[in-house]
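Undergrad: Below: a set of structures, written as C-alpha cells.
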Structure 1
C-alpha cells in the first residue's frame with residue numbers, strides 16, 4: 001500500500017473518547033482516495049491502447065515505452081518532495097494546484113499528434129499525480145480519529161490497487177468505442193468533482209515561505225538529475241549500444257552528478273530532502289527492496305500482458321483491459337475484511353504471503369504458447385491480485401514500524417519512490433531485455449534449420465502451395481520464427497520477474513510488528 005508523508009506508530013491514549021469523524025472529514029478522505037486512484041489509474045490507462053497510440057503519433061515500439069515511463073519517472077521525483085511541498089503551500093493549496101495542472105496536462109495528452117507532445121503531457125501528469133498519491137494518506141492521518149483510520153486506510157488501499165487494473169479496462173473500452181484521446185479527456189470531469197470535494201473537505205492553510213530558504217536545493221536537483229538520468233539511460237541504453245553512444249555517456253555523467261548532489265545534501269544540508277541513511281537499517285532497507293520488487297511486478301505485468309495479447313493473440317484494447325481487470329477482483333472480495341486484516345494480521349505473515357503470491361503469479365505465466373489467449377492469464381491475475389493487496393496494504397505498515405517517529409515522513413517518501421522506481425526500472429529494462437531475448441531465440445531457431453533438410457523442404461513446399469509461391473512461404477516461415485521468439489521472450493520475462501520477487505521473500509524476517517492500538521500520527 002502506498003503512503004505519503006505521514007505516519008508513525010503512536011499508542012492510543014487509554015480511555016480516550018471515541019469521537020467519530022464528521023461528514024467533511026469523510027469528504028476529504030473520499031477526495032484523497034479519488035485523487036490517488038486517478039493518479040494510479042493514469043499510469044496504466046494507456047497500456048492497452050498503446051499500439052493504437054503509437055501508430056497514430058508515429059512512435060516505434062521502443063519509443064512508445066516512454067509514454068508509460070515518463071509518467072513514472074516524474075512521479076518518482078515528486079513523491080519524496082510531497083511532504084516539503086505540503087509544508088510550503090498547505091495541503092489544500094497543493095492539491096488544488098496539482099489537480100488543476102493534472103487536468104491541463106491530460107488535455108494536452110489528448111490532443112497530442114506527435115511523441116514529443118505526448119511525453120511532455122505525460123511527464124506533467126506524473127509530476128502532478130505524484131502529489132496526489134502520498135497526500136491521500138496524509139488526509140487519512142489528519143482527518144480521521146485513530147479508531148476509524150483503518151477504514152480510511154482500507155479505502156485508500158482499495159483505490160490504489162484498483163487504479164492500475166482499471167486503467168487498461170477503461171482505456172481499452174474508450175479506445176475501441178470512442179477514441180484513445182478520451183482515455184485522457186475522461187480525467188476532466190473526474191478532476192472537476194475532485195476539486196469540489198477538496199474545497200468542501202479540506203480547510204485552507206497559509207503557505208510557509210520559510211521552507212524555500214531551508215530547502216535542500218542540491219538534493220532536490222540531485223533527485224531530478226540522478227533518478228531521471230538513470231531511467232533514461234536504462235531506457236535508451238540498448239538501442240544506443242550503451243556507452244558506445246555519446247548520448248548514453250552524457251546521460252551517465254548527468255546521473256553521476258545528480259547522485260553526487262543528492263549525497264552532498266545528505267552530508268551538509270540541515271534538512272536533507274530525504275534521509276537516505278534510513279536505508280542502512282535492516283528493517284527499512286528490507287521494506288525498500290520489497291517495494292522495488294512489488295513495483296516491478298505490478299507495473300511490469302500490466303505492461304507485458306497487453307503487449308502479448310495484442311501481438312500474439314490479436315486482442316483489441318478492450319479485450320486486453322478485461323484480462324488485466326481480473327487482478328482487481330481480489331480487492332473487491334477482500335474489501336469487507338480489509339480493516340480487520342489491518343488490525344489483526346501479522347506483518348511478516350501478510351507481507352511474506354503477499355510477495356510469495358506475486359512471485360507465484362509470474363511463474364504461472366512461463367508456459368505461454370503462440371495459441372495462448374487471455375484465458376491463460378486469469379489464474380495468474382487472480383493470484384497476483386491477492387498478493388498485491390496483501391503486499392501493498394502491509395508493506396506500508398512495515399514502513400511505519402521500521403523507523404522512529406520523526407523519520408516517518410522520509411520513510412514514506414522513500415518507500416513510495418522505491419515502489420515507483422521498481423516500476424520504472426521494469427518498464428525501462430523490459431525493452432532492452434525483450435530485444436536481447438527475441439534476438440537470442442530467433443538466432444537459436446534459425447541455427448536448427450538445415451537448408452538441405454528434407455523435412456524443411458517439404459514444409460516450405462507446403463507453405464508455398466498454401467500462400468501462393470516460395471517467396472510468400474519463406475516470409476511466412478520468418479514470421480513464424482519471430483512469433484515463437486516473441487512467445488519465448490515473454491516466458492523469460494515472467495520467469496525473471498518471478499525469480500527476482502521470490503528472492504525478496506526471506507527479507508520479511510527483518511520486519512518489525514506494529515504495537516497494538518496503533519494509529520497514524522502526523523509529524
Structure 2
C-alpha cells in the first residue's frame with residue numbers, strides 16, 4: 001500500500017443501509033472525513049447516530065444485514081471499499097486495528113491470553129514459536145500489565161476489566177498499524193481505569209505515530225483526547241473541525257444540546273431543599289460483610305461502613321469495581337445480613353426481620369439496575385413487567401392493577417401505547433423509564449439506583465436525571481445512587497460516601513467531598529473525571545450560547 005503524504009484514512013461520500021434483500025433503510029448519509037498520521041479524530045453522537053456503523057464500514061466489519069451503498073474508503077491512499085473479506089484480512093491488524101467496546105466479550109474464554117495475542121503475530125507471519133512467545137510477553141508488558149509472563153498463561157476470566165482491555169490494546173498494536181479504531185474503548189470501565197487506558201492509547205500513539213479514530217458518546221472523553229471532532233446525528237455529519245473550535249463555538253443546535261447535557265457542563269438538577277428536621281430513613285452503622293472462600297480465610301468485602309440518609313435526599317455511593325458498593329446496597333436491600341453492624345430502614349433494624357416480615361419489607365426498598373436491556377423480561381409486555389411486583393406482594397384486583405400501572409407509566413413520561421409493547425420495541429431511555437416505573441409501583445420508601453444512567457447517552461441521561469429529581473420531589477423518595485461517574489454524582493446527590501477496597505475513605509456533603517477531599521483515593525477519582533477541557537471552555541461556550 002502507498003505511504004505518501006496522503007491522510008492515513010480518507011472517507012468520502014459514505015452511505016450505509018441495513019435491511020434484507022427487499023427493503024433497506026439508510027442509516028449513514030454521505031459522510032466524509034479524513035484522519036492524518038498521528039492524529040486523534042473523535043466520532044461523537046448518540047446511539048443510532050451512525051458512528052459505530054461508520055467505523056465498522058472502515059474496517060470492513062459491517063453486520064451481515066448491512067451494506068455499503070456508495071462512497072470511498074482509502075487507507076494510506078489505497079481504495080479498500082470494494083475489497084473482499086479475504087483481502088481485508090491481510091490489512092486488519094497490519095495496517096488497521098480495532099479496540100472493541102466490551103473487553104468481557106471480546107476475548108475467547110477458552111484460550112489463554114498468550115495464545116490470543118500470539119494469533120495475530122502468526123496469522124500475519126511476523127513470528128512463531130519461541131520468538132512469538134517472547135513478543136507476546138513483550139507486548140503485554142508494553143501495555144502496562146504486571147507480570148506479563150504470568151498474564152500470558154492466564155485465561156480472560158482471571159483478569160479484571162481494565163486488564164482485559166490492555167490485552168485488546170496489545171493485540172491492536174502488535175503489528176504497529178497506521179490506524180487504530182477505538183470503539184467506545186472505556187465505556188465499561190471505572191473512571192480511574194478509563195483514564196489509565198486512554199493515557200496508554202495516547203502514549204502508544206505518540207510512540208508509533210499511529211492515528212486513532214475514537215468512537216464515543218462521551219463528549220468529556222472526546223474533548224480531552226481528540227484533535228478533531230466529527231458530530232453525527234441520524235447518520236449525518238452536523239459539523240466537524242478542530243475540537244477546541246467546536247467546543248468553544250458549536251455551530252449546530254444538536255452539538256449545543258450535547259454540550260449542555262454533558263455531565264461536565266450540566267448544572268445540578270433542580271430539587272426541593274431537604275428540611276433540616278428530616279428524619280434519617282436509612283442508617284448504616286459499622287457495616288462489615290464477610291464472604292467465605294473455599295479452603296481460605298473469609299474475605300471481608302465491606303469493612304466498617306457508616307452513613308445516614310435523610311428522608312427525601314439522595315446519597316451517592318461511589319468507588320471502582322471491587323470497592324464494596326454492590327455488597328453495601330445488597331445489605332441495605334435485605335438480601336444478606338451484615339456480619340457485623342446494622343442496617344435500619346425507616347426505623348426497622350433489618351437484623352430483626354425474618355420470613356414473611358422480611359419479604360414484605362423488601363417492597364419498601366426497590367432497585368433500578370444499570371442495564372435497561374437486560375433487566376426487563378423480553379417475553380413480557382410493558383404492562384406485565386410493571387404490574388409484576390403488585391402480583392408478588394399484594395392481592396390487587398386486575399382492574400386496579402391496570403389503573404395503577406397506567407398511572408405510573410404516565411408519571412415517568414411514557415405514552416400509554418407502550419403498555420402493549422415489548423422491551424425490544426423501546427429505546428434505551430424508554431426502557432429505563434419502564435424500570436423506574438416498576439420500582440415505583442409498590443410506593444417504596446427508598447429507591448436504589450445501581451449505575452442507573454451509566455449505559456445511556458448524555459441527552460437521555462440528562463432526561464432520566466431530571467425525571468428522577470421530579471419523582472423525588474413529587475413522592476418524597478429517598479435515593480441511594482450507586483455510581484462510578486463523579487460528574488453525574490455532582491449533579492444529583494446531596495451527600496456521598498467514597499468506598500475503596502471495602503472501606504469508606506471519604507464521607508459528607510457532595511460540596512465538601514468534591515472541594516475538600518480527605519483521602520488520596522478521592523483526589524485520584526476527582527482528577528480522573530473526563531471533561532476538563534469542556535469545563536475550561538464552559539465560559540466561552542456559555543457566552544456563545546447566550547449570543
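Where a number appears in this text, it was derived from the coordinates with a stated rule and is not lab data. Predicted model only: the values in this text are computed from it and were never measured. Cβ atoms are built from the backbone, for glycine too; each structure is taken alone.
Undergrad: Which structure, out of 1, 2, was relative contact order in percent (Cα under 8 Å, 6 or more apart) calculated from, if the result is 16?
TA: 2
Undergrad: With distance in nm of label points 7 Å out along Cα→Cβ at positions 114 and 226 computed per structure, which member of 1, 2 shows the largest figure?
TA: That would be structure 2.
Undergrad: Using the calculated result -25000 for helix-only ellipticity at 222 nm (-39500 (n - 2.57) for each DSSP H run of 4 or more, over all residues; to 500), pick out the matching structure from 1, 2.
TA: Answer for the origin of the read-out: 1.
Undergrad: Work out the source of 59 here, i.e. which of 1, 2 gives that when percent of Cα pairs over 15 Å apart, for residues 82-169 alone is computed.
TA: This figure was derived from 2.
Undergrad: For which of 1, 2 does FRET efficiency 1/(1 + (r/R0)^6) of positions 66 and 290 (r between Cβ atoms, R0 = 35 Å, to 0.05), calculated from the coordinates, equal 0.80?
TA: Considering all the candidates, the number was obtained from 1.
Undergrad: With Rg and Dmax of the Cα atoms in Å coming out at 25.1, 75, pick the structure among 1, 2 it was computed from.
TA: Corresponding structure: 2.
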